[in-house]
Structure I
Amino acid sequence: MIQIPDRFPFFKLLFILMALYTAVWMGLEGNVGRVLLMGGGWTAVLLLHFIQNYVGGRLVRRWVFVLETAVAGLLFALSTIALTLIFMVLKTGIHAHGAEFSPQEINTLIEKLPIALLAGLLAGAGVGLIRIKN
């Protein structure tokens with residue numbers, strides 16, 4: 001059996017850093033790398049919040065833990081892409097001086113979704129396997 005962590009000591013710091021980054025990001029011109037960082041950062045905040053408040057502290061079998069971390073990785077990838085697309089729309093709407101991101105950039109992000117999902121699934125499973133070995 002392995003216990004799912006119920007607290008992440010860096011959670012508050014990550015939240016503060018993402019809030020500051022968001023404030024700075026709003027003033028910058030559109031850049032796919034920066035908006036991906038926004039999507040991934042806020043996904044991490046939301047995922048860690050969910051784990052801390054809803055599943056943290058539970059004891060589970062090792063194979064269940066690996067399965068859960070794999071699913072968490074998959075959800076991380078899906079949410080990162082979804083939030084990135086939402087932030088792209090938000091940024092374009094707020095600045096109102098034309099498109100911040102080209103249709104090609106948006107389409108590329110959507111086309112990469114299957115690869116991102118597979119990478120997230122494998123990375124999550126890898127994290128789970130490393131965690132149960134330590």
Structure II
Amino acid sequence: MSEGQLFVIRIVGLQRNESVGQEFVLLQNQGSLRLNLRGHLVVSEAALDEGDLTQAAHAFNDDVLIPPGMYVLLFTGAGLSRWARTRDGALVYYSFMNRANSVWDCSTGPLHLLCTQHTFCERPPALLLR
């Protein structure tokens with residue numbers, strides 16, 4: 001595996017549906033290291049074209065590590081984010097957009113997953129003087 005593939009969460013499925021309880025995006029950590037989900041952004045091509053991320057985009061604020069090979073199931077509807085087992089025993093992290101209306105059903109075209117490239121955090125002045 002090349003260095004660029006160490007940190008890879010990919011979209012592996014999308015179910016568009018009029019019902020927010022049936023609509024979801026399935027992601028998988030296909031890299032070799034645990035990755036923090038916080039800061040990843042799922043966004044439609046249409047939202048990028050229009051420059052409006054309010055309708056067809058979701059930024060993960062879940063501060064959770066996703067182990068290699070594990071899945072994230074992002075539902076459009078409401079719920080509490082958590083780790084759970086599927087009927088076949090697979091461990092999946094369930095996350096929710098908490099939207100009342102379908103997001104992906106009305107948004108045609110490609111879906112993108114963007115990740116954090118860099119984070120800047122200011123240091124307290126006392127640390128800078130040492």
Structure III
Amino acid sequence: MAAAFSCNLNTLIQSAKCLSDICVSQSDRDAINIYVRVANLAASGGTDYRSNLSGLLKDSILWQKQSCDTLKAVSLWFDILNANDNGAGISTDPKVLLAAAKCMRGTCLGKEETRGVLDFLKCSINQLGKPD
């Protein structure tokens with residue numbers, strides 16, 4: 001059963017307060033994120049790395065050697081596939097996607113707007129029970 005998920009920003013800010021810089025560093029947040037994803041993978045029926053860091057490091061070695069840009073591109077590809085799995089029916093061609101996203105580019109949205117819109121959409125998708 002999925003947990004009740006709300007996108008009330010004030011509630012989320014309070015709930016996540018000690019995941020911010022006032023309590024933990026970016027390195028700490030990354031460690032927590034890895035731990036959470038390891039637990040989520042196991043709970044979803046995937047490999048259980050909770051007591052097997054060496055196995056996780058071995059299995060992810062090719063990913064560790066990729067550039068940040070490459071991994072961001074792969075992450076975006078995941079988002080495209082997830083949207084289509086959820087029924088979006090969008091193209092996978094970058095030129096078609098860029099044309100469709102024309103007004104969502106940096107010429108129309110600032111950095112803060114882009115960051116906020118992305119996290120709002122992530123929350124909204126999760127709220128519908130379709131985590132990305």
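All of the numbers you see were taken from the coordinates with simple rules; none came from a lab. In this text the structure is predicted, and so the values were computed from the model without any measurement. Cβ atoms are built from the backbone, for glycine too; each structure is taken alone.
Looking across I, II, III, the calculation of helix-only ellipticity at 222 nm (-39500 (n - 2.57) for each DSSP H run of 4 or more, over all residues; to 500) that yields -18000 traces back to III.
In terms of distance in nm of label points 7 Å out along Cα→Cβ at positions 43 and 75, which of structures I, II, III is highest?
Details: I: 1.3; II: 2.7; III: 2.1.
Result for distance in nm of label points 7 Å out along Cα→Cβ at positions 43 and 75 over I, II, III: largest is II.
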